[in-house]
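Structures incoming, each one as structure tokens.
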Structure I
Amino acid sequence: MVGGENLGDLVREHSSAVMRYAAATAKRMGLEASELAALEHLQAAGPMTLGRLGERLSMSPGAVTALVDRLERKGYVERVPNPKDRRSALVRETQAGLEESLAHLWPYIAEMREIEGRFSEEEQAIVARFLSAATEATHRHAEADRRL
């Protein structure tokens, strides 16, 4: 219990708030939620193949191709040759796409940094340890669900 609230309930509430924020941000940017999610994956992990992006988004090859086509037409991403496999391409966010994303996301990022600054280094380390473990568990369950 944290301040009378169950930590699991707080995590679930935060997760719901993040999904709500992502949907509102996507709408403001003229994107679908899955398109914004693709941009976030590319920002976090860098350029990747369509197949890897599809895995991260739990989308079929056809669906991820259509998604990347839409983002490419909007100028958010581009396909570039894969230096490790000439038969495939990598999808990467364009500079314009990154700038547009950050223009919408920066107020949120800045507020999260301000909140982080309210915690001592020891508290930050505890929160970081929890969030890292929770994120790892979430990825593990998403991967297991993807295989079903």
Structure II
Amino acid sequence: MTMGLFWALLGAAVAVVFSGIGSAIGVGRAGQASAGLLSKDPTKFGSVLLLQLLPATQGLYGFVIGFMVFIQTGVMGNPAPLELAHGLSYFALCLPIAFVGLGSAIMQGAVAVGGINLVGKQDKQMGHAMTMAVLVEIFAIFAFIISFLGVMTL
């Protein structure tokens, strides 16, 4: 394995691992809040499930970037030698979704917890709760676009 390929694959791993950790934390915290609410009112399962699911998207974005690096470098078939500078470029382009995905998934989980508590008190506030949680997603989408376009144009 060339050093370039090593750095490219390390970038893919960082994108998947960090965004996945953020998603696991965000979904886990929202799941804890959901369980508390559902123990009192099981009819709100559909509403809280949507709020709990939102922080999972950052992990998906990281997975897509990791997969795209695999495809672009030929790891899925027969990889060609990759120059160090090229591999470092892949690594750098994986960092936006890795770190923004980590942070935004955790924060989106926190907003989702607040939304779950809101829905527990006022059923008709589901739209507001979703809107607040989706606003955090915008930053993950920006990071995903930068990582995606960068990886696809190398």
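Looking at structures I, II, which one was distance in nm of label points 7 Å out along Cα→Cβ at positions 5 and 109 calculated from, given that it came out as 2.6?
Structure I accounts for this read-out.
For mean count of other Cβ atoms within 10 Å over residues 21-28, which of I, II scores largest?
II
Identify the structure, out of I, II, from whose coordinates mean count of other Cβ atoms within 10 Å over residues 37-44 was calculated to give 18.6.
Label of the originating structure: I.
Computing log10 I(q)/I(0) by the Debye sum over Cα atoms at q = 0.21 Å⁻¹ gives -1.42 for which of I, II?
It must be structure I, since only it matches.
Computing relative contact order in percent (Cα under 8 Å, 6 or more apart) for each of I, II, which one ends up highest?
For this comparison of relative contact order in percent (Cα under 8 Å, 6 or more apart), the top structure is II.
Match the computed value -30500 of helix-only ellipticity at 222 nm (-39500 (n - 2.57) for each DSSP H run of 4 or more, over all residues; to 500) to one of the structures I, II, and report its label.
Going label by label, the one that fits is II.
Work out which structure the value 14.8 belongs to, where mean count of other Cβ atoms within 10 Å over residues 45-52 was derived from one of I, II.
I
As an exercise: volume of the Cα convex hull per residue in Å³, for residues 13-60 alone, calculated from one structure in I, II, equals 81. Which structure is it?
The value was obtained from structure I.
A short reminder: the numbers here are calculations on the coordinates, not readings from a lab. In this text, all values refer to a predicted model and were calculated from it rather than measured experimentally. Cβ atoms are built from the backbone, for glycine too; each structure is taken alone.
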